[in-house]
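So, here's a batch of structures to check.
Just so you know, all these numbers are worked out from the coordinates, no wet-lab data involved. If you're wondering where the values come from, they're calculated on a predicted model, not measured in any experiment. Cβ atoms are built from the backbone, for glycine too; each structure is taken alone.
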Structure 1
């Protein structure tokens, strides 16, 4: 039996949620430091009240290329995340170790 995408149940995501990917590319020789710094973000970020999803991935074809997939309940929740001590401390851990991060904000489609 084949399900169309409209038949597959979707997790409830608030209409005003913030969905984004954040891509971080480690500079050569800094992959382990960057990996650990990003892994250290997972637990405290996932505990934030407005965090719906906070997952970290590493490219299989390009080691050292990390992608966060994030869902926040609202713009206010995302903004609060940016002000947390763990997020504020990330820059100091990554200085000289990465290319500039790339943030891409998305709109959830087909959730009606």
Structure 2
């Protein structure tokens, strides 16, 4: 599905909510763009299904709610990654302390 535009960029056609879009991307990134579009399409369809029987939503509102949901997912993942990084730093500090203590015991025993 990728078309050549120039040496560093290419375009790819994606479908979101039954509408076709041509998107420019860096060469070699077309698969990621297609996957991102498929994910967005799925999220928008989920929002649309959830709204059925309630107040009808146009595609713009569906896109906004889907974007908010995706943003929430990203922020939660970033927070979890930050927490893991902090835990890793704490573990590394404990490891350094244990190494220092063991080295001190070895020196004292020599």
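Tell me which structure, out of 1, 2, gives 3.9 once distance in nm of label points 7 Å out along Cα→Cβ at positions 76 and 100 is calculated.
On the way: 1: 3.1; 2: 3.9.
Answer for the origin of the read-out: 2.
The greatest value of relative contact order in percent (Cα under 8 Å, 6 or more apart) among structures 1, 2 is that of 1.
Comparing Cα Rg over 2.2 N^0.38 Å across 1, 2, which structure shows the greatest value?
Numbers: 1: 1.19; 2: 1.87.
Looking at the calculated values, the largest one is 2.
Among the shown structures 1, 2, from which was the value -8000 of helix-only ellipticity at 222 nm (-39500 (n - 2.57) for each DSSP H run of 4 or more, over all residues; to 500) calculated?
On the way: 1: -8000; 2: -24500.
Structure 1 accounts for this read-out.
For the structures shown (1, 2), distance in nm of label points 7 Å out along Cα→Cβ at positions 52 and 84 is largest in 2.
Which of 1, 2 yields 1.23 for Rg/Rh (Cα atoms, Kirkwood Rh), for residues 36-91 alone, as computed? Comparing all candidates, it corresponds to 2.
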